[in-house]
1. Work out the source of 2.0 here, i.e. which of I, II, III gives that when distance in nm of label points 7 Å out along Cα→Cβ at positions 88 and 176 is computed.
2. Which structure, out of I, II, III, was distance in nm of label points 7 Å out along Cα→Cβ at positions 40 and 208 calculated from, if the result is 3.0?
3. Given structures I, II, III, which gives the highest value for relative contact order in percent (Cα under 8 Å, 6 or more apart)?
4. Among the shown structures I, II, III, from which was the value 78, 37, 32 of Cα extents along the principal axes in Å calculated?
5. Given a value of -11500 for helix-only ellipticity at 222 nm (-39500 (n - 2.57) for each DSSP H run of 4 or more, over all residues; to 500), point me to the structure among I, II, III it was derived from.
6. Tell me which of I, II, III gives -0.38, -0.45, -0.52 when you compute log10 I(q)/I(0) by the Debye sum over Cα atoms at q = 0.13, 0.14, 0.15 Å⁻¹, for residues 16-95 alone.
Structure I
Amino acid sequence: MSVQHPVLFFPGTLCDERIFLPLWRTLSSAQRRYVPLQWAASKEEMLALSEDRILENEKVHLVGYSMGGFIASLVAQRNPANIASVTLIGYNPEGLSKEEIAKRKQLTTMLKQGNFKPDNDAYLSRFIHPSRLNDENVAGVVKSMAQDLGKTTLLNHTLATTPRESTVKALAKINAPLTFITAQQDAIAPAQVIHKLQNVLPKAVFHNIDNAGHMLVLEQTDAVASIIAKSIGV
């Protein structure tokens, strides 16, 4: 019987453990550890919270969603001897485009001025597949996280991870299985862009899920769980 390593889960921007709850119900893993990035106000705090959850000399699986994929990639880069595998969901390791950085600057200005509510429908529709905009299990969860965590968390997360450097070279050096999970209709981390990285990350495995947007963890939970189960060996 193989040893089952702990699995660290990293949430995305303006997310808490609710983003993973349906996944955890579906996925059986002996030791699950959640990294509460919603508590962090800077990239340094995010890394400290992450590395606090890795014991000395142990190997862990990293599962990072969106912004959490960025932090998981940095943790893998900084702790190569501790990594059993890396699974990145809805995360483009090439960093942020100029267009995305411009959108983020506009967002931070609005947040600082108090002119923006992160639970507004127009903002959320960027992340949620059109077919799930009225689905309580998707849009309802996203909205409740936005309402509870609020604009301070969104501002902190946005500032902490902008600009967002490329982690492609760092991921290429990781001596552990690397898996990407993308969504066909993801407007934030486009599948076709990420899949082009197969040339520079030849050892990585790429999976694409249809009928899902950026909130694919909530939208296509069973499909995501099935891929993670293979990547962490359960």
Structure II
Amino acid sequence: MTMANEDTSVVRALRGLTDDSASVRLRAALAVGTAPDARCVDGLVGRCAVEPDFQVREMLTWALTRHAPADTLPPLLDALRSEHAQARSQALHTLSKIGDPVAWPAITTALMTDADDDVARSAWRAAVVLVPEAEASALAGVLAGQLGRGGRETRLSLSRALIGLGDAMTAVVRAATADPRPAVRRHAIATEKMFHDPDAGFDVAIEEAKRIVALGPEGQEE
């Protein structure tokens, strides 16, 4: 293939990523991932920030994982500082899929406590994938500080992230079971149950935690 043909292919792929049709955008992302070209990386990252279709976003992430980390990490790390929540969330999601530990220092407490639940959830998942073993306990402390946050999906994501840290999470989650806030206690108790019983579903664990919290330390309802 000549250089002119290669340039035409890149232009066509980048144009496809912004097409009005989600199916066209999906095929364009698939094509870029199938034949990786570093010249498409910025376009992929930029599209992640605004793409409305979940399946297309997943294909964009897959396409980025097919490129060399040396090409993908710089624009992804830049996206973590974006004012747009989706840009931050998708960059974190993609970094978790790439799994390069070089990205660990960029997974800040600010991202893990982001006001946007999607950003925070993506940061939790990325942090658990990238954290060095020596820093797992400190990460557990940051995550435990988010116990009780959000709705069901957010709390389930946090429980899974904490459980993903293994024994590093046990002390901080145990401490949280005595937190004065009932929502935090319930979430901590449910997370402990899921950790010790991997077959326990989140909803069942939460219902059991509600009963425990309602009975109180002396067996009386609060």
Structure III
Amino acid sequence: MLITRHAEAEAVLADTRYVPPPVRQDGAEGTLAWLRAHVSRFSTGEPHAERRRALTDLLDGVDPAELREQARAMTVQRRGDWRGVPTDVLATALGVADTSAVPAAAAGYLSGEESPRADAAVAELLTQAGLPAITLLLQGYAATEGLIENALERARPGDDVDALLHETLAWHPPLKATRRLDTLTGDEVTIDLVTANREAPHSHVTFGHGVRPCPAPAHALALAAGVLEGVLG
């Protein structure tokens, strides 16, 4: 089933009968499959709640305003070469020293596409940090950089950065769709975020809604805003 109406998207996202499609649970410890089986994004019920709490508890010690300033300063320091800035700034705040393994691990994090390279990257990250920190880095990598890229494509001189980001989230989100499984019927539901958002852009569902909202919207927006300020001046 394809959901394109905003009200229907909110209804599905607020209903506990709709859960993320299951991921395999038999991956060897330290691999990408194992990691996906142990993070909040692909969990349901109490495991999801506990894993999400671990993320929000970790983020409670990270000030979005400081992330924004650090992202701006690093972007300026790198003379506008902003790729990797959100990840590096967030990693520093979370106490992760080396982000070189993040892109390879993130490549299959959402899709589930496994590879020896992704498994090696996950194993490397696990030597530096626990699952909550790694989860935040991987979830933020593609989404935050995608948001910045989409915003820069539409930026105009004198744009208000915060307004630009809100417009981009509503009209040009970095993730175009999200999927759920109907536990009553077994049917898969795909929510077209682009179409649903454009019906009600002032209350977009890019950061989720209801049962499973994004745990870090303020932090993601702060990182993106800091980069945009560094690029746009």
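1. Working: I: 1.4; II: 2.0; III: 3.1.
Derived from II, not from the others.
2. On the way: I: 3.0; II: 4.8; III: 0.6.
Attributed to the structure labelled I.
3. On the way: I: 26; II: 11; III: 33.
Result for relative contact order in percent (Cα under 8 Å, 6 or more apart) over I, II, III: largest is III.
4. Numbers: I: 53, 34, 33; II: 78, 37, 32; III: 52, 44, 30.
Of the options listed, only II reproduces it.
5. Numbers: I: -11500; II: -20500; III: -16500.
It was calculated from structure I.
6. On the way: I: -0.38, -0.45, -0.52; II: -0.32, -0.37, -0.42; III: -0.61, -0.68, -0.74.
Traced to structure I.
Any read-out appearing in this document is the output of simple, stated calculations on the displayed coordinates, not a laboratory observation. Bear in mind the structure is a predicted one, so any value in this text is a computation, not a measurement. Cβ atoms are built from the backbone, for glycine too; each structure is taken alone.
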